[in-house]
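> So, here's a batch of structures to check.
Just so it is clear, none of the values below were taken in a lab; they were calculated from the coordinates. Not measured: the values here are computed from a predicted model. Cβ atoms are built from the backbone, for glycine too; each structure is taken alone.
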Structure P
């Protein structure tokens, strides 16, 4: 039997990039477990993630972090898939997705199902952010307060 025309290829395993991603995610899961129990660890993880962002994402994330901490001090800061995130009872309420991550023209403030933002049968769960002016600052404060109510 001639198998020289076979189209099956032998797997060479994970690429170096895939291995690095797996290792990074495993480290993040360990950090998340610590952060879920320790506010200081969570704060360190979020600030380290933010520090690694490029501008203008970094400044926006720093400002958003301050807004969320002031608006809902009971939320636990932690990282979630590399994003700064804020949890209540172990569930992510909101997170900041920086623009560079997916090479988009805007960052996003997202809310998960743990957020109490329900308005009838349909409501937004993500907001595009190009900059944070006083108008956005006030709106975010209101959204975060409502999300944890």
Structure Q
């Protein structure tokens, strides 16, 4: 039996990034087919859904996404035009705005969540045992927590 190859952190990271990218493309395809929204729209709606009062300051929302602030603003512009979010000025900050999940946005999110959970089970969870999922969660959490102070 051949010895296992010793991997570098770079190799593990590159494989992880490639896997996540591939899964996100698959999830995006399925989500557009099932609910008519993209995975990035879903991400925005989900962040707003779990936020207190279903609203976030635009700056905080953009920091939560893998987009520049300008990109996040343009994205929210498109989602707002679709009627899934609305904006409201922050009373104590003339330059600040909240993005707020609309009732229609919540309806679309709930529809997308059902299909997305199914797709996560099919394309990710089905390939890992419960113990492997737990181990992976603990490892990812360790790396996440170590880098959360930045």
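> Work out the source of 17.8 here, i.e. which of P, Q gives that when mean count of other Cβ atoms within 10 Å over residues 63-70 is computed.
Working: P: 17.8; Q: 12.9.
Going label by label, the one that fits is P.
> Ranked on FRET efficiency 1/(1 + (r/R0)^6) of positions 15 and 127 (r between Cβ atoms, R0 = 35 Å, to 0.05), which label among P, Q comes first with the largest value?
Once FRET efficiency 1/(1 + (r/R0)^6) of positions 15 and 127 (r between Cβ atoms, R0 = 35 Å, to 0.05) is worked out for each structure, Q has the highest.
> P, Q: which one has helix-only ellipticity at 222 nm (-39500 (n - 2.57) for each DSSP H run of 4 or more, over all residues; to 500), as calculated, at -21500?
Details: P: -14500; Q: -21500.
Here the read-out was taken from Q.
> While we're here: Given 11.7 as the derived value for mean projected area of the Cα convex hull in nm², which of the supplied structures P, Q does it correspond to?
Details: P: 13.4; Q: 11.7.
For mean projected area of the Cα convex hull in nm², the value 11.7 is produced by structure Q.
> By the measure relative contact order in percent (Cα under 8 Å, 6 or more apart), tell me the structure among P, Q with the highest figure. Before the final figure, lay out the partial values.
Working: P: 18; Q: 21.
Top value of relative contact order in percent (Cα under 8 Å, 6 or more apart), among P, Q, belongs to structure Q.
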